[in-house]
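Structures for review follow.
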Structure 1
Amino acid sequence: MRFLDQDNDKAIKEILVCLTLKEAMELKNSLEDLISCSKNNHAHIPDENLEMEMTLCIYSKEEIDSSFDDRTKKLILENS
């Protein structure tokens, strides 16, 4: 598990996530899609007002593909 504070370009150790029921359902559905479809390695979950967004990805340290940018690769491989 990795978390990135994108505003400060810094790996962080913990987060608090507060979701509405609708957002939680979208998160659940997106995770199920990611798990069942190996072609997609990430999903974007917006808030109800389309003002904020959570990006989720599934990764394997052994199989970092070209769809990850350099910053994400560093986060995955070094957690930094």
Structure 2
Amino acid sequence: MPRTATAPPTNPDHWSASRWSGRLGQLRRQGRADDDPDVVQCERALDYVRCIDALNDSRRSLGDEAVDSLTAALRRRVEELEVTP
């Protein structure tokens, strides 16, 4: 029975970093360019999942003050990105 490709989710949380990495490897083997929309989606999803994983790994050692500061920094960065064309 032939294997069918699974379409990637639109939310990067729905796949693990290893699954996104596997998908990116598959696209690379197909010769897809860096600006291919599927490649871009995988790279962005990997960046997102890696950030979330790093936060989850560090949250036990972060105190309340550090969490508040980190939250504020992330909000500022999002606001900067929303203003940038």
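Readers should treat all values here as calculations from the given coordinates under stated rules, not as data from a laboratory. What you see is a predicted model, and the numbers here were worked out from it, not measured in a lab. Cβ atoms are built from the backbone, for glycine too; each structure is taken alone.
Of the structures labelled 1, 2, one was used to calculate distance in nm of label points 7 Å out along Cα→Cβ at positions 22 and 54, giving 2.5. Name it. Corresponding structure: 2. Quick check: -10000 is what I get for helix-only ellipticity at 222 nm (-39500 (n - 2.57) for each DSSP H run of 4 or more, over all residues; to 500), calculated from one of 1, 2. Which structure matches? Here the read-out was taken from 1.
Among the shown structures 1, 2, from which was the value -0.73 of log10 I(q)/I(0) by the Debye sum over Cα atoms at q = 0.15 Å⁻¹ calculated? Don't skip to the end; give the middle numbers.
Values: 1: -0.60; 2: -0.73.
Going through each structure in turn, the value belongs to 2.
Have a look at 1, 2 and say which one yields 9.5 for mean count of other Cβ atoms within 10 Å over residues 46-53, as calculated. Write down the numbers at each step before the final one.
Values: 1: 9.5; 2: 14.6.
Source structure for this number: 1.
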